[in-house]
Structure 1
Amino acid sequence: MEKKDNKLIIGLTGGIATGKSTVSNYLTEKYLIPVLDADLIAREAVTINSPIFYNIINRYGEKILLSNGNLNREKLGKIIFNNKQEKTWLENQIHPFVFDSLQSQIKILSNSLIILSIPLLFEAKMTNLVNQIWVVSCDFSTQLNRLKIRNNLTENEAISRINSQMPLTQKLELADIIIDNNKNLADLHRQIDLIMSSKFYKN
């Protein structure tokens, strides 16, 4: 794909709990590639005293806060993953902030290769930020088990969160590169090494 301002900007995405963070961490540690993480930026968007923080309180009341004044993410998650309208409202608050922040950071970085880790790359309509898309994939049962363990969720809660995203099969159809994370860590690293050793990335 054509580079943007002589930068190759890769959009790293996939389904929830498919292994995006594992892939981005490896790319940073072994290949020293800068990774801009949309999830971390989204957390910045709702820090105490931010405009979005106050919008959330105005909508849900102070019951959405922890005793230390921070947002109760677990309680907020239960609201948005069980109500499509509330999920859309919250995303409309956060996604523009994330988009603007990513765009600004891309301009600042001088690196010729940059990874944008964006779980909702397609859903949030941020594909115009990137010129290549990598999708991290695994089968549904593996994804479900990983999510249940990672987030301490019931099966129904985990399924609800998976179903709240664009189907992984659709994301795979739009991918330039697919990374299969059904096996072990060594296999995952092998796939990444193979991609990074190609002539395309060396140049």
Structure 2
Amino acid sequence: MRAPLPTPSLHTARLRLRAFEDADANGLFALQSSARILRYWDAPPWTERSRAEKFIAACRRMEQEGTGARVAVDRVSDGAFIGWCTLNNWNPDFRSASLGYCFDDAAWGQGYATEAARALLGWAFGTLDLNRVQAEADTRNAASARVLEKLGFTREGTLREDCVVNGDVSDSWVYGLLRREWQPSSEPVPTP
């Protein structure tokens, strides 16, 4: 069994990344139950609030099992919960992990996903001795593709018809970022 991996607490100019708390359940449910927000997601929107509690419990299990970190993202200016970012499937043998994120539609187009993911990647490359981070994006989700490309990810291929959600079949692009390609921003890398 792996040692626990404490969820980092990170700060950027506009965001605070932190461990999920029970009080986040309502905001998380509002986010994950929106068909608009999840239109390119690999699962349907949540219909039961209990899913939020299970998600938060899964975040804590991930921390205890040492398999990655999933952080809530708050906007510093008003303290609002605007989404989450995750680095999961950490494999210390392969020195690899997967990146994911989900943000409220009111936060779209403002660079928050890029800023949060950059902070989490900075922590991950510095803490987990990663060689590779992988991410996937629905081929219809141009905004998510732009986020990954701004972070330095390279599109490596297409998973054809890899998702079927409510009968809707979609393809996904696979992106990879290698340690030697990682370029932290000029902004100081947050420390845990």
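Every read-out reported here was derived from the displayed coordinates using simple, explicitly stated rules and does not represent laboratory data. Since this is a predicted model, take the numbers as computed values, not measurements. Cβ atoms are built from the backbone, for glycine too; each structure is taken alone.
Numbers below:
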| read-out | value |
| --- | --- |
| Origin of the derived value 18.6 (mean count of other Cβ atoms within 10 Å over residues 10-17; candidates 1, 2) | 2 |
| FRET efficiency 1/(1 + (r/R0)^6) of positions 58 and 138 (r between Cβ atoms, R0 = 41 Å, to 0.05) - highest-scoring structure of 1, 2 | 2 |
| Label whose coordinates, when semi-axes √(5λ) of the Cα gyration tensor in Å is calculated, return 22, 21, 18 (choices 1, 2) | 2 |
| With relative contact order in percent (Cα under 8 Å, 6 or more apart) derived as 20, matching label from 1, 2 | 2 |
| Source structure (of 1, 2) for Cα Rg over 2.2 N^0.38 Å, for residues 18-81 alone, computed value 1.16 | 2 |
| Structure responsible for -15500, with helix-only ellipticity at 222 nm (-39500 (n - 2.57) for each DSSP H run of 4 or more, over all residues; to 500) calculated and labels 1, 2 on offer | 1 |
| At a computed 108 (volume of the Cα convex hull per residue in Å³, for residues 122-169 alone), which of 1, 2 | 2 |
